[in-house]
Each structure stands twice: as C-alpha cells, then as structure tokens.
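Structures follow.
Laboratory data are not the source of any read-out in this text; all were calculated from the coordinates shown. Small disclaimer: the values here were computed from a predicted structure and weren't measured. Cβ atoms are built from the backbone, for glycine too; each structure is taken alone.
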Structure 1
Amino acid sequence: MDLDAFEVGYDIPARLGQRIDEVVTPALIVDLDHFERNLRRMRDFIERTGLRLRAHAKTHKSADIALLQISEGGACGICCQKVSEAEALVRAGVRDILVSNEVWGEARIDRLARLAATARIIVCSDDIRSVHELNEAAQRHGSTLEVLVEIDCGAHRCGVEPGAAAVELARAVEKAPSLRFEGLQAYQGSLQHIEDPVERRRQATSAAQATRAVVEMLAVAGIECRTVGGAGTGSFAMDASLGVINELQCGSYIFMDAHYDRVEEEGGGRPGGMENSLFVFAGVMSTAIAGRPVCDAGLKAIAVDSGLPRVDRPGVSYLRASDEHGVLDDPDHVLDLGDWVRLVPGHCDPTCNLHDWYVTIRGERVEALWPVTARGKLF
C-alpha cells in the first residue's frame, strides 16, 4: 500500500520501517514470515491433490491479501459473504468472486447483477424465488450470474435438502437464460471447530455421502456439475481425502486463531500445520493492581465470541475484556507500564472487521500497511 498519498497525520497505526515497539496500540499485526509459510503450505496442498482453492476473504476482508492468495497462493478466485464485500474487492482488482451465501432483496440482487457485468460473479441459491429474481436482474443489466445450488449437508443453516429438491433447483437455474448452473455449494461449517478428529471425520464423511448422492442424481438428470465447493480450514484435509469436493473454500488458514489451536489434525498438530500469523498488538496501560496489568485491547479491538485471546508471552493470560480494556493475569509481575504483548485472537474473522489496517512486520520492523478494504461491508 502506497502511503505517500495520505496527508500527514492520517490515522494510521504505524509507519514503514518503524520498529514494532513504535506501533501505536491496539493494532492488528500480520507476521509476514508466518503468513507466507501458510500461503505456501496451502498452495503445496492443492498442487499435490489437484484441487482448486477459492480462498475465503470473509476472514481478512483485504484486497491486498486476496490478490496475494491468487498471485502467490494458488487460489483460482475468492469467496466472500456479502454483495458489498464483493463490490469492494472488484473495485480493488479481484475479478473472480463467489458470494458463498444467499443474496435476497431487490437492492442487493440488482447490485450483484450489475457487478457481474465487470467480473465473474458466482452466487449461491437455495430457493426457486431467488433464482427468478437473480435471472431478472441479470437480464436488466445484460450480465450472466453463475449459480451454485446450496445443499444442507449437516450444518442446518442454509441449503435445500440433499436430494430431489436440489436437482429441481438446478434444473430451474439451467432454464433461466441469464443464469448458468455451475454446481453445488456443500460447505459444512460446523465441522471446522470440532476439536476431536475422530468426530470431525465422522461428520465429514456424512456430509460427503450426502453431497455425492446429489452429484450422482445430477449426472443421471444430465446436468453437468463443474464445481462442488466446500471445506474450510478445520476440515480441508479430511474433505479432500473423501473425494467429493473439488474446490476448497478455506479462509482462516492464512492467520489461524486461538480456537484453531485446539482443533487437532489427524496425527496431531494444527490443521495443515498452519501457524499463527495474526496478532493484536496491545500495550500495558495500567499496573495499579499488582499482578493484574491492564492492556488497551478490549472488545473494540478483539473478538471474544470463540473464547478469550491467548497472550503470546509465557506465564501471562487474558482474564476478561471490557470495551477498551483487557485485564491480564501476570503472577510473576513480568509486565510494566508501557510494555506490549501480542494477543492471538480467539476468532480471527470478526477481529479483523474491528480494524482499519493490517500492520505487516518482518522480524521487528514494519514492512507494509494493508487497509481492511471491506471493513464494515455487511449487506
């Protein structure tokens, strides 16, 4: 990111070349050495297996990261969850996007169809009414929208029942002149955080069986299924081994978080051998209570929905968060006023949406600043 265009005093947390201890806290930090190794691990995996990777940008909401995932990480394109996210990424140069979610309502569908005139746009559907609305909007804008029929393969969130309903929806898409049936969306989101690998494989196998049955039914109906999308950071190796998914939708693999620390791979270790590369850099703002220092990263800087952050310093833990404060447990009194700590978020995705910038570091120096391009893009 070229910062020369910004006025002096623009609200950025760091300057290029600064030491890490000069970064204004709380700040969102990416350790580039760890980040790049994660990119390479996933690229090597898809090359070995012959699968496609459509990396999920809902994790980072950053055009800089999305473009790196495509240019260096082997991704064929990007996923996002909302129309406004897709618009922000297209404006920044991403040209192949799956909105891996249902899009409803005239305003959103119209914007999506308009966007498809300038980039490849794929969207999910689990309702015949949305098929009609998507087709009408695409006809108005002279564009083509590609559609994945979403099936419920175990998450019980969105998606039609895997069976005849999915085939009928695919037929409706094929008949719509401004839509193109691309395949199935078979993401089983609840798999990602099942900590026990035996139970995770059991549920992954069940999801794969349901998905395979629909693929076979589509083949009998003469409907080509080019894409079977799904799999996330916690399940991609299992999903790949089951032989149904051909396009992975992993997102958190580039960062990992404290909850993924507890998701054990078959054979041990974190999924894919990935490393923590994302941290919230926090400063100690008070030591008035002995053994209970307070840092400046609370609920407005770090998400706690999947658990409290892990303090990346031996013997120190994070006890509780309020809006602007994080209370730490420091029984050995190793922290003093002005010291800093790295916090590994419990959940990386919503943490990223709390910040305007990624401060990327190499060793102990700031190498680049990346804006959180789609921060707050929620519709």
Structure 2
Amino acid sequence: MARVDLELAHAYAANPQQDSDYALLPLKMRFEDGGAYALLGPSGCGKTTLLNVMSGLLTPSQGTVLFDGRDVTQDSPQARNIAQVFQFPVIYDTMTVAENLAFPLRNRQWSTDKIKQRVGQIAEMLEMSGQLHQRAAGLSADAKQKISLGRGLVRPDVSAVLFDEPLTVIDPHLKWQLRRKLKQIHNELKLTLIYVTHDQVEALTFAEQVVVMTRGRAVQVGSPADLFERPSHTFVGHFIGSPGMNFIRAQVTDEAVRVGSRTLSLPTALRLPAGDIKLGIRPEYVTLAQTPTAGSLPMVVTQVQDVGTHFIVTAEHERQIIKARLSADAAEVALTKGQVMWFQVLNAHTCFYKNEDIVA
C-alpha cells in the first residue's frame, strides 16, 4: 500500500485561460496509506479524471503525483502497481471464477499453493466460494462484477485499489451487501481504497473520508459526519442529505439577521460579516411550533409528503422555500396545506455562508 500525494491541475485543451478550461482545477490532496476514501460528485465534476491521474491512465497537464514520496507522474499503471476496477466487469468469460481471480497472481509468478490460498480467501470474502469452478460466461452481471472486484483486491502488495463506480450494474439489494463487504474487506486487508461514485449513500457508508467535487474542484474533504453537520460550501450542503440543506437568503446588521421582513436575534458570541449571507440548516434540525419561538419564521405549509418512515413538510416564507423532516407525531400539527406554522431556523445546528463558503 502507499500514501498518495497530489499537487496538480489538468486541462484537456492546450493553454487553459479560465476555470472552465480545466477538468481539474489546482488541488493539493493526500490519501493516507491504508485509508478508505470516496470521490463524490455529479457527472462531469472531474472525479474519474482525478482517479485516472492517480492510476497513471492520464498524465496531469500540471503538477505531480507522489506515491510514498516518490514521483510517479510519468509512470505507467503497471509501474505504479495500481489495481483498478471499472464501472462494467472486466473479466475473461472463457475462464472459471477461480482462474479469473488467479490471473493477476499468475502474471506475477506466484506459486500454485499461494495462489490457491489467496483466491480462496478473496472468494470467501465475496461469498463466491461455491462458484469457483463455474465459467464466467454463464454468470449474471452481478456475479461478473463481483469477480471484477475480486481481481482488484486479490493482490496484497498493490499501492492502491481504485474503484470507478463499480456498483452501477449491481442489483440494489446486492449493492448494500457489497458495500458492507468492501468495508469489511478494507478492515481486514488494510488496503488503500479510493472509490468514485455519484451516489452519496455509497460514499458515506463506505468511506472514512469523502472528497466532494464539483466543476473540477474539490470543495471539501471530511468524514461523513463533517459533511453533514458542517458543510464548508453550499454545494456540499445541497448535495449531501435527502432532502439537502435549506439555504435562506438574509442580511446581517449589528447583532441580528434579517430574513425578508423579519429580524432574528443572533447569539451575542456570534460574529458575522455585515451584508448578504445565507443561513444553512438541515431539514432534520428544523423544528415546528404553532406560536413564535426564538429564531423562528412564520411559514405557510405548501406540501406534506409521507415517505413511510417520516414526513417531509415544505413551507414558504416570502418566496423562500424551507423543508423540514419530521416524525409522524411531530408532523401531525402541520398536516394541513395552507396552515401557518413557525419554523425554527436559528439553532445550534445552523451554519452561515458568505459567497457560498462557510463563515460560522
């Protein structure tokens, strides 16, 4: 395994002049040896480009890639000793499951006994021990992708294992099982795993640290708890969560914040820059009351959605929309469309943003 250090930028066109010319804006990032990471963001944000730069499939137009302090920027994937698992299965249909798993080890001239032991270990982890002698051609797409995962994990001496949306073709129920398996495998084998996905559930349940990307920029690196509780950028607050974080336009004056025609007092210890800001609060932390409370706004309920385990209540204050995620008991008081309720938007969980970046 290896520690991976990146200090680079990448543009596919020559002579980039502005941010939009870059696939990856300048970044400086470290992936620790043995860590489990996810690159999370929407399609086109640069996460696969970043993965390919790490693997050696792509040479960055600027900067360096270091493995354990050694410059590998110009090295091939083979020279970097990287294993990469792609979105669709990359296997040999004419081989058995065991032969597919053994292939990377045979190429490195492992002994037969060691190959058999390692293949058995990985097959057991992936719950494929009973399929080792079946030909890959006759297996389902789910099983083929499990073989592909196994081929990426079978070499214990790799610098890192890179996953590029490997569960896209997997049945939803099996996805959950394989995420759990990958986390278990990481805990047992201590491999450096870097996982690309646009699915926040995959990223947050698999990774110890998540890199959130948008438009070629890494906007925040943190634990799942960090991303949920304290998004450093409004994009992170919007992208993480279901529904995402509420953002309320406001103005700061003296020790108060003004939302439309309402003025809310700020805690005396809180110092915010004067001018336009956004209040950010998760739907999970919005509470409702039928009478005014500190830090609350009067809102007209516009929609109530029963999603089984909870309710999503949508309301409006002077053309600004806020969502609250409530239990069935808490939602009972807000079940009438058109009802005016007081939504508390200032509390210990509220974040404050200026120019899209967190300030408090």
Structure 3
Amino acid sequence: MAEITLKGLAHSYLPNPSAPEDYAIREMNHVWHQGGAYALLGPSGCGKSTLLNIISGLLEPSSGDVLFDGERVNSQPPEARNIAQVFQFPVVYDTMTVYDNLAFPLRNVGTPPDRVHERVLEVADVLDLTPQLRRKAKNLTADEKQKVSMGRGLVRDDVSAILFDEPLTVIDPQLKWKLRRKLKEIHRRFNITMVYVTHDQLEASTFADKIAVMYEGQVVQFGTPRELFERPNHTFVGYFIGSPGMNFLDVEVRDGRLMAGDLPLELPAIVREAVSGARSDNVKLGIRPEFVEVHAAPVEGGMPARLEDVQDLGTYSILQLTLGEVPIKARLEEDAPMPVGTAWLRFPLARVGLYVDEFRVEIPHE
C-alpha cells in the first residue's frame, strides 16, 4: 500500500500548450492517503481517466511529480509501481479457468504454489467466485468477468493501490449495487488504497469515504459526500451533486437592495453586505432544493413564486417554480401542504452559499 502524492502535476496532449484550455490536467496538488477509499468523480472529458493513467504509469505527465510514499515514480512503468488497474471492460483470459486467471498475477512474479492457492481461494471467497473457479472465463456473465478482473487486482498482497476506471459501466443495473457493496467489503477486509473513477455520483458516494470532484482538468473539491452536498465549494459541484442540482441566482446590490434581476430578495443584511463587498460581476447565491422552505400561504419574509410544475415522487415532490424571472426547484415532503398557483419561499441563512467567480466564499457570521 502507498500514499500517492501529486505535486504540481499537469498534462497536455498538445506539443506546445499555451493556454489553460490546452491542458487535460491543469496544475494540481493532491494526496491519496494510504489505505483510503476514494472516488474521482466528474463528467466525460474532465480528465479523470488521464489522471488515473498518470498515477498508474500508463502515461507520463507533461510536468510535475507523482510520488509513492515520497518517492518520485514519473518514469517508472506500471509493473514497477505495483499498481493494479481495473478497466471499464473486463480484462480476462477467456481460454483460462477462473482459478488460472486469478493465479496468473501471482505465478507471473514467482509466488510459491501453496501461497498462490491460498490467495486464490481467499479472493474467490470474497468475490463469491468459488463455484466458478473451474469454469472457463469465456463462459461467464459480464458481471462475473468483471469480478474476475477485480480479483486479479486483489490477489497480489503487495500492490500499492488498486485503480478502478468506471468498472461497473457494462454491468446490469440490478447487479451494480451488489458489486458496490462487495467493493466496500473488500476495502474493509484488505485495507488497500483504492481510487474509483466514475461519472455517477451514487457510485462515488456509496463506495468512497472521500470524493475528488473534477471539472475542466482540476479537482475543484475534495471531501466527504456530506460535505459535497451541504457545502459545495464550486458551482459545478452544486450542479453535479444532488438530484436535482443546486439552485443558483445571479445577484447584485442595487439602490441598497439585494436583487436577483428585478426581484428584491428577502435575506439578512449580512448577505447584502457580503455581495456588495465582492470584487466581481460574477456573484451568485446558491441553495439546494432540499433546503428551500415552501409555504402554501403568505409568511413573514416569504417571497412569492409562481408554481409551474409538480413532479410527484411518492414520499416527496419536486416543485418547479419561478421566483421573479428566476427558475427555482424545491423539495416538498408528502405531508406538507401543497401550494396552489403561488408558493411563498424562504431561504434559511445557514443553507445559503455565496459564490464569487464560481467558488464559494464565506458569508460573515454564516
């Protein structure tokens, strides 16, 4: 196992990059601590797989360093790093049995036969592959093949880390939750550093203790699933995490009032002062649909909003509203009164985030 440190790391596929948008990975500093379960989350094209390939040694970065336990490994090939990588599509030898597939990485490094047998049986038991050990891999289902692929990474007990590159993409949705649970069990049992790349926030949240959210080649936030949900550090994290994503309102102070377009917002003076002090024209307030207070009748401090649509999801509903000219989504629990035509909204101060140039800044006394 290893602590993996990225120091001043950047990468471009162009020979002479000259602008930030020329980089697949913009300069970053990041640490994956030994024994942690991490997710690398972001949309297609944000740099997730590039970063994973740099860590594994399949790609050498344009600049900066990759350190394993403090040792620079930039020029070392994957086999020298003791990295196991599980890809989106299962990598197995179809003509071999499951047993021989699992044993192959150990035999390849000269592991004694008794130890090979012991490890294969142990990993097969963890992955529920024991009944398939004598079957040829070509006869397995897609999820069984992916479990074999995972097992090939787990079977060596000297690996520094296991990197998973969207490993459940080809798996039947009904089986995904079983494999996610299995990965958590494996991490607890073997205490191996694991980095799981995905574009699926549910996969990231159920697998990882901490999530690195990538956007345009940068890690814009690194935190627990709860931190990403409750205090997104960047507007993209607010949009990307949650269903539906965070509401954002472009705001300014005009004639001494806090305004979203032509709508005055009913919020404490400290919010107006914080917006007024922002040295940018790109200022937003953000609030999650879950935290918007919805009332069916006028209330003190309530802002009238037109109810456009209701999506009934059983135990709760998602309301689509228009506040002034701003679209707002709010969550309403099933036992709460349903507004008719007009709803009155309140934004609790503790749940409001201030974003300047897309990054969160503190509201004084927040």
Answer label among 1, 2, 3 for the case where distance in nm of label points 7 Å out along Cα→Cβ at positions 232 and 248, calculated from the coordinates, equals 0.8: 3
When 1, 2, 3 are compared on distance in nm of label points 7 Å out along Cα→Cβ at positions 152 and 312, the highest value belongs to 3
